[in-house]
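The following blocks contain the structures, represented as structure tokens.
Taken together, the values in this text are just the output of simple stated rules run on the coordinates, not laboratory data. Here the structure is a predicted model, which is why all the values come from computation and not from measurement. Cβ atoms are built from the backbone, for glycine too; each structure is taken alone.
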Structure 1
Amino acid sequence: MAAYDAPFPDESYKEGARQFPLLVLTTPDDPASEKNRAAWVVLSKWKKPFITLFSDSDPVTGGGDRILQKLIHGTNGQQHTTIINGGHFLQEDQGETLAELLLKFIRDNPTDSTNIP
């Protein structure tokens with residue numbers, strides 16, 4: 001966890017990062033909503049392999065995996081996993097498990113490197 005503090009000389013430099021939660025859209029009339037809706041349109045056309053790896057106890061994005069799996073065509077036939085004992089930051093709580101699942105996904109879904117979007 002010390003790595004999170006490394007780029008910040010003192011507490012005052014963390015103020016930008018503390019603003020991140022305020023960027024989460026909570027109302028349809030948020031000024032950023034239009035761009036987010038446009039992003040969902042792009043995602044709905046995605047046909048390349050796409051996996052969801054969510055935590056069983058994330059208070060922020062819980063249930064988002066099911067939404068993505070319904071919307072994104074590339075999720076079909078993939079081995080989606082709910083990682084046990086993970087929180088919002090899976091890379092911290094269950095980093096090894098997350099890495100193993102991602103490596104398996106990459107091995108199981110070779111990509112033509114000449115056609116990467």
Structure 2
Amino acid sequence: MARWGLIAETSERWGEGRSWTATVLGYAEGTRESALRELERHARERIPAPGRRTPRVRFFRQEDGFLMIVREGIQTRYTVAELLYDSEAPPPEPEVPLDADGVPVTPSWLRRGDLP
């Protein structure tokens with residue numbers, strides 16, 4: 001199953017220059033389409049709330065993600081990208097032995113230390 005990174009790339013104009021920052025908002029497991037739905041949820045949470053001081057905000061859908069433009073100086077591109085390698089990835093979960101019906105041989109609650 002593919003693991004997708006939900007990425008936001010923000011560009012801000014400062015005088016004559018421009019700065020770019022990239023942030024991984026989270027991860028999604030499954031299909032690219034499900035990752036795009038999760039990305040849209042993250043992106044919509046970042047749309048500034050309407051108010052008297054809120055500048056014009058435009059939110060676009062693209063084939064590979066979304067684009068939000070706040071004023072003309074700030075833009076954020078939201079994309080999904082399949083994670084191929086992560087140097088700090090957590091170790092894989094240990095394989096749980098299953099019986100013939102696919103049920104774990106040892107139930108997960110048996111090893112819990114918080115139960116009496």
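Looking at relative contact order in percent (Cα under 8 Å, 6 or more apart), point out which structure of 1, 2 has the largest value.
Top value of relative contact order in percent (Cα under 8 Å, 6 or more apart) goes to structure 2.
When helix-only ellipticity at 222 nm (-39500 (n - 2.57) for each DSSP H run of 4 or more, over all residues; to 500) is calculated, the result is -4000; to which of the structures 1, 2 does this value belong?
2
Can you tell which of 1, 2 yields 5.0 when mean projected area of the Cα convex hull in nm², for residues 19-82 alone is derived from it?
1
Out of 1, 2, which one gives 1.5 for distance in nm of label points 7 Å out along Cα→Cβ at positions 51 and 99 as computed from the coordinates?
Answer for the origin of the read-out: 1.
Consider the structures 1, 2: one of them gives 17.1, 47 for Rg and Dmax of the Cα atoms in Å as calculated from the coordinates. Say which.
1
From 1, 2, which structure was FRET efficiency 1/(1 + (r/R0)^6) of positions 43 and 91 (r between Cβ atoms, R0 = 30 Å, to 0.05) = 0.85 calculated on?
1
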